[in-house]
Structure P
């Protein structure tokens with residue numbers, strides 16, 4: 001029953017994604033991924049229920065499928081973080097292992113039904129080398145693509161902190177949960193392979209059941225979390241991605257400009273620019289704008305954003321996010337000591353200082369002062 005639930009949810013999510021208006025690259029990748037997860041669960045259900053004897057043509061189709069999930073996770077993360085591979089050849093290379101395995105299995109697929117059923121019931125007798133290579137590739141794929149996805153998320157967090165002063169809507173924390181979910185499945189796969197078959201039989205446990213139960217739980221999690229998080233399925237996702245695209249001149253090309261920006265700004269010029277920026281921040285207080293970004297600050301200040309980034313990173317030893325929110329915290333302290341502001345709540349004061357969420361304010365305040373806002377207010381009292 002649990003596998004039927006997983007299959008249903010996977011295909012339902014695919015339907016929701018395909019029916020979504022304004023689909024972008026990440027939506028299309030996720031739709032393909034959900035279809036393959038549903039297919040994977042369906043093929044296992046046929047094996048689990050013994051229906052493969054009635055449908056011998058399905059035997060073996062499931063074997064290379066575990067190798068497609070790692071690449072699809074990686075491509076999904078890369079699409080959402082605007083780090084998608086540009087070379088198509090590099091893109092196809094990710095799917096070379098499962099493609100090669102399917103080519104190798106053509107001979108098996110053309111066997112008579114009785115021989116395929118026999119191979120299935122004897123645990124792949126005669127295909128021991130193939131199974132060993134497949135297991136090694138699956139483990140390497142799981143570890144490799146989870147690691148690559150984590151690297152992409154790390155780069156994304158670093159990039160947005162160098163470009164934006166408010167990152168709550170673009171930090172993609174929910175995507176981290178998806179990566180961890182896939183990581184959990186791979187851990188189950190690896191450890192179920194390490195557990196001796198005799199031990200599993202003694203406890204009446206099948207390693208494949210453990211793995212596919214974990215897959216069903218992941219699909220249920222993705223369904224619940226995806227429907228709850230508008231970042232995946234709603235129109236708000238389109239607006240978010242458009243917002244990222246508007247910043248693409250600095251966001252996606254920051255690494256390209258870094259070398260030229262540093263070579264084009266001498267130490268004396270950088271020092272002078274830093275002093276002007278400090279004066280501008282104190283007098284004009286641009287940080288009070290909750291949507292302030294590096295490009296917006298550069299436009300209002302009349303300086304290229306790459307030079308600003310260099311000055312902030314080198315002279316302040318901070319990224320843009322910490323630099324701006326440091327000013328906001330100091331502004332909060334000033335307002336909190338103002339008798340005219342005593343009637344305002346902590347959150348109201350935080351919003352006046354440029355913060356747009358309670359969690360962001362609390363995290364920043366704790367980071368810069370080593371105490372909570374409530375503790376600070378009690379000391380003030």
Structure Q
């Protein structure tokens with residue numbers, strides 16, 4: 001089968017001490033500190049053999065995540081930009097859906113022909129974090145497309161417990177092409193859902209919401225904020241095409257911070273002004289640019305407001321804690337999309353016609369042009385770039 005592999009040179013930065021676990025497993029906990037000269041290579045691999053509790057999925061659609069783009073990109077010293085865990089060489093890709101073409105002997109509910117969207121967070125189910133209801137913080141966590149074989153491949157083997165059926169979407173998306181594309185969007189929207197409503201605890205209808213970064217997860221946050229009853233939604237991104245898309249998806253105001261600066265204002269000042277001085281009740285950092293976004297978030301915190309940090313980056317960013325203390329504000333980190341009913345709830349919302357996820361897709365590529373798709377992703381002007389398989 002055809003695959004797209006991410007590879008890199010293992011060369012820890014001077015001053016970075018790898019752990020014993022990293023040395024043993026060759027999985028870099030912070031790839032940006034260890035992996036150098038990343039590259040993507042189209043190749044061939046045998047079709048995976050499934051275990052008794054796994055299904056073999058023929059991949060139909062796979063989206064390019066911002067994290068995938070960061071794995072592809074490098075800094076001036078040649079180090080990978082992605083600051084999460086990576087075990088190269090690995091088949092990249094984790095936002096996907098496909099058709100079950102084989103089922104192991106211990107598979108219970110899935111059958112050949114089922115359309116499914118798998119979670120990409122492979123939690124063990126046995127560690128303390130998993131057993132106390134926190135699968136995204138699993139201590140033995142593996143992630144499809146980063147440390148476990150991913151979905152920029154014709155086939156992928158996945159345990160049944162991570163897969164969710166898409167049957168309920170058939171009436172709204174009778175075409176297989178549309179069905180599988182929407183299925184591949186459940187993962188990034190699920191990340192926004194997890195941050196806003198699970199880790200972040202949600203907000204009351206009528207709240208003001210600001211989203212920093214209008215990439216796929218930020219756009220998912222805009223969709224979820226509109227659906228949950230936000231009174232005003234603000235979106236800020238350096239890309240004007242993304243800002244326009246944010247407006248189409250439900251934002252009330254969207255602009256580039258650079259453009260605002262030229263006009264003598266800033267995102268935080270705009271939020272404060274357009275909410276009559278109240279500020280934002282929930283602010284989502286989906287840009288991975290904390291040095292630039294946190295000062296603006298601080299300007300526009302409502303009392304008892306929350307900041308949900310979803311963007312991943314390699315940096316230390318200062319915060320003004322007097323603002324946090326005086327306003328009784330909260331700063332909340334969130335990773336992943338597993339558990340808590342996230343996948344089935346997102347699927348239900350799409351099926352009900354209340355979550356127009358397909359509008360996030362702005363470009364489509366066949367798998368034989370996947371390298372062109374990745375190159376386009378570095379421009380950061382698309383909503384979601386979708387790669388389709390025959």
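Since every read-out is calculated from the coordinates, none of them should be taken as a lab result. Just so it is clear, the structure is predicted and the values come from calculations on it, not from any experiment. Cβ atoms are built from the backbone, for glycine too; each structure is taken alone.
The table that follows gives values for the structure above.
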read-out	value
Computed -8000 for helix-only ellipticity at 222 nm (-39500 (n - 2.57) for each DSSP H run of 4 or more, over all residues; to 500) - originating structure among P, Q	Q
log10 I(q)/I(0) by the Debye sum over Cα atoms at q = 0.06, 0.13 Å⁻¹ from the coordinates reads -0.22, -1.09; which among P, Q	Q
Computed 1.0 for distance in nm of label points 7 Å out along Cα→Cβ at positions 70 and 142 - originating structure among P, Q	P
Ranking P, Q by distance in nm of label points 7 Å out along Cα→Cβ at positions 118 and 350, the structure that comes out highest	P
